[in-house]
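Listed after this line are the structures, all set down as structure tokens.
Throughout, read-outs are computed from the coordinates displayed, never taken from laboratory work. Predicted, not measured: the structure shown is a model, and the values here were computed from it. Cβ atoms are built from the backbone, for glycine too; each structure is taken alone.
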Structure P
Amino acid sequence: MNKVTAREIIKTLETWAPKSFAYDWDNVGLQVGSLNKPVQNVMVTLDVVESVVDEAVEKKVDLIIAHHPLLFVKLHQINVDTPKGRIVQKLLKHDITVYAAHTNLDVAEGGVNDVMADLLDVKNRRPLIPTETEQLVKLAVFVPDSHLEAVRDAVSEAGAGFIGDYSHCTYQVSGEGTFKPQEGTNPFIGEQGRLEQVQEKRLETIVPQSKLSKVLQAMEKAHPYEEVAYDLYPLLNEGRSLGIGRVGRLDEPISLQDFADKVKERFDVPHVRVAGKMGKTVQTVALLGGSGEKYIHKAKSSGADVYVTGDMTFHMTQDAVEMGLHVIDPGHHVEKVVCVKVQQYLEERCNKDGALNILVSEVDTEPFTIQ
């Protein structure tokens, strides 16, 4: 059984969380090692600390996929007498490649912030801090009538044809296609040197730029022709708004006390810090995985009753309460919830033949202990 390479796995991951989604100050992508490395064992983790690397060595891991970059701050030397230097040395010694998906996985639909929102039953979501609007492309492909349904379903399942909450949005026009197979071809229809006339459909649909490569691959796989005829048109239509954090609503109002209990339970944390009046009801929720205190004004202006984020400091929390914004701080480490989602994503898309062993690190990288 041929092993898949780290590059193939990362290419799949980046169809979900492209590096272009990341903030300019971030350091996403390859951290240590080689993307050309054959991979059998993959480990997903929140952080790359030495105990996680030790676990990877023990489990013969070839590729670590982390949320937090190992090399977030630029290294000026690799001193193996320092903690960071020892980690890099150990990774190189045991030929372990490390890749980080950080703010790009925060922005991505279904990433960190959406997983958090799902756990808290926050509905009708939008980005808290929009960063960009996704570019859209019109795809027009010419398909023989016999394969229209197969091609339409393939491109739709790959991510084309979404307009709002509607999927499989396409338009078809009937026509007649002509072609003459040349020497060396192996045509699905017709013979070499003979002009063919075929009843075809022009199938049109809309594609997000980030999913274009995947959609084209699916189209070519489902299409019967040796050479597929298609056109791509850039559109001025605005696509989805992308960004970090989420704002949405709960189905019913709930007391701040009960919502704080829910945050604690759903995020599986030993405690949460709460600021505000515990008896007040909340329904509109803003949330941001990681450190979100500098966005309290964004949370308030979004109409949120409560803001769920980590690393809130004393004075910023006071300012939020004075503005009438309740705050729940479950800690930075709650971003761990995305690890299982990454594992599931890679299992579905990279491990169809069972050649990979994709696991989530069992090391708890939370540095705080509650006494």
Structure Q
Amino acid sequence: MREAVTSARRIVVKIGSSSLTTAAGGLDTARVDALADVLGALASDGREVVLVSSGAIAAGLAPLSIPRRPRDLATQQAAASVGQGLLIGRYAASFARHGLTVGQVLLTVDDVTRRAHYRNAYRTLRKLLDMRVVPIVNENDTVATEEIRFGDNDRLAALVAALVHADLLVLLSDVDALYTGDPARPDTRKVAEVRSEQDLAGITLGRPGKAGVGTGGMVTKVEAARIATGFGIPVVLTAAPLAAPALTGDEVGTLFHPVRQRPTARLFWLAHATSPRGRLHLDPGAVQAVVARRKSLLPAGITAVDGAFTAGDPVDLVDASGAPVARGLVNYDAVELPSLLGRSTGELAAALGPAYEREVVHRDDLVLL
């Protein structure tokens, strides 16, 4: 038995679209019920469960008479709008058979990188768990644009696991484990455990899958495992039909062992969930202050500004060679910064007022890369 599984009290489970829907794109009631049976048993045993579920877009295809997953964002958003209600309704009915209530939580990247939004997301999930509700998390596909998308729900699940300080992440898909190559080939072997990057050497992951109703693939699942284990969370990767034995500690699928102690959750989100909207070029003194001394970034240490960002956006801090050394949430709009560069905060406060005495990036909003 896997102790990392049997000892976990707070568990995040992710399931993909292909494991919930029929070939025609509608929800498969039997599959949803089977998953609810497994997770309902965990919740009834006193363990906290968060479900990250794909399937909103896929569930909306059949009612809209769309034969396959649309490529354009607007049609995806329309399908998600129809499918999200169907998906959460089906989950509500399935978990109700176990006397459990579910709560829908829809997220975009902005919801968990900006400080106030992050606190709101955490408080909502924490309160739902305290009230013995099963949170059903999904990306908010109806409003998410390319700039604020997570990209796939494997990554979202890893970041949600970090957000709620989970003890375990379980990734359920249509593949029963990680293999060294194509599982159909006779020379391919199953990888039972991954303890470090060395265990992944020589493994052919291929490209993220684009067929069917899902968007992920083994690449996204391994990357999600890297994110979660980097936060100190063990990960089990297996097929949806093996959810019950996987969650009771049987040695099914692939177990990814955690590789480090847990960093600050919000900064972990900042490093892994965001895309920079611009770049701030630092002089050597500022690089030393930010990286070695963990100081805030002041205007005096910035030599140039790239991008069109607004206050609160994530930006990369780069050294003289252009290499990113940190990422942070900027306190100024891009158009404000050029006139401030190279000047001390005291000088700026005297010339422009006390509002300009603030840091460009505060150390509490900064993560080293």
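Quick notes on this one:
- Comparison of P, Q - label where percent of Cα pairs over 16 Å apart, for residues 169-232 alone is highest: P
- Label whose coordinates, when distance in nm of label points 7 Å out along Cα→Cβ at positions 201 and 361 is calculated, return 3.3 (choices P, Q): Q
- Label whose coordinates, when log10 I(q)/I(0) by the Debye sum over Cα atoms at q = 0.07, 0.11, 0.12, 0.15 Å⁻¹ is calculated, return -0.35, -0.80, -0.92, -1.26 (choices P, Q): Q
- Computing distance in nm of label points 7 Å out along Cα→Cβ at positions 57 and 305 across structures P, Q gives 5.2 for structure P.
- Computed 15.2 for mean count of other Cβ atoms within 10 Å over residues 89-96 - originating structure among P, Q: P
- At a computed 15 (relative contact order in percent (Cα under 8 Å, 6 or more apart)), which of P, Q: Q
- Among P, Q, structure where distance in nm of label points 7 Å out along Cα→Cβ at positions 17 and 41 as derived comes to 3.0: Q
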